[in-house]
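The next part holds the structures, each set out as structure tokens.
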Structure P
Amino acid sequence: MNKFDIIKILSKKKGLTEKDSKIIIATIIDEITQALRFGDRVEFRGFGVFYVKKREERTARNPKTGEKIVTDKKNIPYFKMSKILYEYINQ
């Protein structure tokens, strides 16, 4: 399933136009993205939590040459599913 499939399902189930559904989905994605950018958590009860972990700079190895390199400090997005979702998909 991709974004277009979700837009079609939303428009059928809620009686919206595909244009309106596209705006809704785009808004949700934009808001999640902005929250993660600022380091906030985004929680959907019964679904899961999106959050960011900070990865400090570290020494790594270039697998092609074997040369040691220093990676930059960065933020990594994570998703942790809720217990309800976990149980539902593992029935």
Structure Q
Amino acid sequence: MKYYNTENVLPEELITMIQNYIDGGYIYIPKKQETHKAWGENSGTKSYLTKRNKAIFRRYQSGVPTVQLAKENYLSKSSIRRIISQEKRGC
């Protein structure tokens, strides 16, 4: 999140109106809904986890035990079971 000095970006009349509600405080202005991105889209994390989970599921289907998958991916056995369950459902 980036901070701006309102005097540099907003008209004086608007600043005066905002000061009627918040005088000298901080205010958060959310992004417009159409410009909001889902979690992990900017960093690529969502894509990485999707690929990783699909690879785990393929290895599980080929007979690799969940204990081994957990060790290889530095995850708990319950996380591996959750991933397998989600992939079976097609989530």
For this session: Rank structures P, Q by mean count of other Cβ atoms within 10 Å over residues 4-11 and report only the one at the top, that is, the highest.
Result: P
For this session: For distance in nm of label points 7 Å out along Cα→Cβ at positions 28 and 44, the calculated result is 2.8, so let me know which of P, Q that is.
Result: Q
Problem set entry | helix-only ellipticity at 222 nm (-39500 (n - 2.57) for each DSSP H run of 4 or more, over all residues; to 500) derived as -13500 - corresponding label from P, Q | P
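Have a look at P, Q and say which one yields 1.15 for Rg/Rh (Cα atoms, Kirkwood Rh), as calculated.
On the way: P: 1.15; Q: 1.34.
Among P, Q, the structure yielding 1.15 for Rg/Rh (Cα atoms, Kirkwood Rh) is P.
No lab work stands behind these numbers, since they all come straight from the coordinates. Small disclaimer: the values here were computed from a predicted structure and weren't measured. Cβ atoms are built from the backbone, for glycine too; each structure is taken alone.
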